[in-house]
Structure 1
Amino acid sequence: MMKQPKISLQGVNLYYASVAFQDRSLKSLMTKCFKKRKYTNTINDIHALKNINAEIKGGERVGLLGPNGAGKSTFLRTIAGLYPISSGRLQVEGEVRSLFDLSLGFEPDATGRENILYRGLLLGLSPCFIRDKEAEIIKFANLGEFINYPIKTYSAGMQVRLAFAISTTVGGDILLLDEVIGAGDANFMSKAKQRISRLIEQADILVLASHDFGALSSLCQRGLVFHHGEIVFDGQISGAIHTYKKVNGLE
């Protein structure tokens, strides 16, 4: 018997190490060696998620609210397995499909066609499945002859269109969305929204981070409000929107 999809976080903390923010170039190192240091500029570790407790079960549509830097995107990437937690317990049951970091996994010197294979493998798809879906992906991205050109010749919009087409070829039990996909012209955006709607319908769990109250109200029943890395509200989406506005002085 298959387990129901579930996301569980118990006392989860996540720190960004200060070394990731320090300038480690050779030029910087040489400057420090030959320059008298009049003061010390210490960069501390950033406590990005603070004692997070949340459980999301199958059938739930959950919206994440908070200003930039509040922890929404970090929360999503932690669930996706991109960021290792520093302490606590994280349990994710079910196949995860995430729509963020759309340019991740592209090889600039390889063609668009070759990158379909590379990115598909990064997403956990089999070579056989990718070959079967290649024509569909190329048609959806609508890149014409550029599909045989190196990715480094693509505009940012073209890269996003190809990445979106690959990433949404197959859905998952758990769908993680970070804001609306800005993927090009009106015609493509219409196709992208239709495909996202289909993925949402198919997913057992949706977790959406957005500043669009209309989208959150229409798609989600539950809301988590983040403030400085903490969850300050967990409840009905209407209450989450009210709390977000109150905490951030918007009403």
Structure 2
Amino acid sequence: MKKNFNISTLLLLLFFVGLKVSAQDLHTLEAPLPCLNKTFSVYVHINLDSTGDKNYAEELKKINSAFTKVNEYFSPICVRFKVCEWDTIYNYQYDSILAPEDNQWKEMLVKYHDNRRINMYFIGGFRESPAAGFTEGFIGTDKGGICIASITPTVIAHELGHFFGLLHTFAGNGAELVDGSNCKTEGDRICDTPADPYIPGVKIKWVDDKCRFVYNGTDDNGDLYRPDVGNLMSYYGGCSCGFTRGQYIRMAENWLKSSKKNW
């Protein structure tokens, strides 16, 4: 009986040791994300429309409301965005531009850009493009800005992702392999975002109305794609819901390595 008791005790101890090791491994894999503890100041520029009757107070209310959700998206790395100042651009020709080649966009950057702020220009739409926004700037510089044609949290968060150095999940035109073997050099170069075959402008049924990926194309190895259709840096409209751990780390690192710290 004593021998059986000792064996049972030993097995029980080994069980708990195994649990402890697993917990330690899990903690290592899920180590805390970097915490920037930073509130970034956003300068909002709202463009006049051709009718001249745009309700600026209502526009600003929508923008502030959208940032409430945007701040939730960025909260895992202790980042917030606050509209610190706003103005109106009384030139309706700026309310519809080509993105980003248009000279009117260049003019806006020269005339209205404010240093040490994230400058966001809210317009009515883009000519010859269904785009909801674009970014021509980077958190490590004091140039460029973000142009938004659709005031939604996902669009704003997507463009801020670019501003912090993230690529689209489909970057590289399908060069990233499904097995992840080239994830550091192809695609968006972040390994916890699965290979994404999406090609802008190509009319293919990628997802169904329940955000299930239905495209049956394969990569160069013959493996079926299974991208993260909920990623904010993807183009599966209406499905976006967040960033990955790798994307958070990349954004935080880009800020920490940047020379500009006075936003």
| note | Across 1, 2, relative contact order in percent (Cα under 8 Å, 6 or more apart) reaches its greatest value in structure 1
| said: Looking just at FRET efficiency 1/(1 + (r/R0)^6) of positions 94 and 206 (r between Cβ atoms, R0 = 25 Å, to 0.05), which of the labels 1, 2 belongs to the structure with the highest value? | reply: 1
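On distance in nm of label points 7 Å out along Cα→Cβ at positions 62 and 86, which of the structures labelled 1, 2 is highest?
Details: 1: 2.1; 2: 1.1.
The structure with the largest value is 1.
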| task | Of the structures 1, 2, report the one carrying the highest value of distance in nm of label points 7 Å out along Cα→Cβ at positions 134 and 166. | result | 2
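Quick note: the coordinates plus some simple rules give every number you see, no bench work behind them. Here the structure is a predicted model, which means the values were calculated and not measured. Cβ atoms are built from the backbone, for glycine too; each structure is taken alone.
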